[in-house]
Structure I
Amino acid sequence: MTVKGAIFDGALQKLQKGISLSGTKTKPARVKRLANNTFRITLTEGRNRQIRRMCQKVGSPVVALKRVRIENITDSVLREGELRPLTEEERSGVLERTMQKGAL
C-alpha cells in the first residue's frame, strides 16, 4: 500500500497495536515497511474500508491499495474485476474458519 507522503515509525506502530475506529479498537495488525511511503499490512479482521480509515486516522491517507489475499485465497493471475470459482480446499478453509469464529 502507498500513502501520501512519508509514514513515520510511530504511525506504523499505532497501526500495528490497533487504533480506535468508530469507538472500537481494531485488532493488532502485522505491518512491514517497504519504502518511505509504502508498507504491507495484514489484518485479522476486515471492517468496512478499515485500512483506509486507519491510515487516515494516523495522518497518512492511502493513495494506492492492493488486496493480495483473503483468508487462504490468493490469485495473482486474476485481473481487476475478474472472478473464478473457489477450489474445494479454499471453500472448506473459509467455512472452517467461519465456523471457528462463530459467524454461522
Structure II
Amino acid sequence: EYTQVKYPLLIHKFNGYEIVTEIKITEKQYAVGTQPMLYLCFPITELKAKISLIGRTAETKEIAYFEITKNNIKVFLEILKMFGTLSNNHKHDILQIINMILV
C-alpha cells in the first residue's frame, strides 16, 4: 500500500504580486516513476490580448500572452530558479535556454 499526493507539495506566493507557483509530484506520462511539476498561476489581468479577456470567453485560436517586463522580471527569474532545481533534467533544460539567450 502506498500514499499518493493529490495536492501541491509547495505553494509559493511572490510578495507584491498576485502570482503563485505550485510544485507537485506527478506520475510520469510515458515512463515509470514520478516527476516534479511546476505550475504558474496568475490572474487573467496579467494576460495581454488585443481585446481584454475580462468578462468574456476567449475565441477559438485567440492569443493572449504573459509579458515579462522590468516590473516582473524578478518573479520570472525566481520561477526559472525553481524550475531548475526540480530535477537534473529541469536544470539541463534551463541551462540550455540560458545558453540560447546569451548566444
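Values quoted throughout were computed directly from the atomic coordinates according to the rules given, and no laboratory measurement underlies them. Keep in mind the model is a prediction, meaning the values are calculated, not measured. Cβ atoms are built from the backbone, for glycine too; each structure is taken alone.
Below, the figures for the structure above:
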| quantity | calculated |
| --- | --- |
| Computed 1.2 for distance in nm of label points 7 Å out along Cα→Cβ at positions 18 and 42 - originating structure among I, II | II |
| Parent structure of the calculated result 26, given that relative contact order in percent (Cα under 8 Å, 6 or more apart) is the read-out and I, II the choices | I |
| For FRET efficiency 1/(1 + (r/R0)^6) of positions 50 and 90 (r between Cβ atoms, R0 = 41 Å, to 0.05) computed as 0.75, the structure of I, II it came from | II |
| For mean count of other Cβ atoms within 10 Å over residues 10-17 computed as 11.8, the structure of I, II it came from | II |
| Structure with the greatest value (metric distance in nm of label points 7 Å out along Cα→Cβ at positions 26 and 58, set I, II) | II |
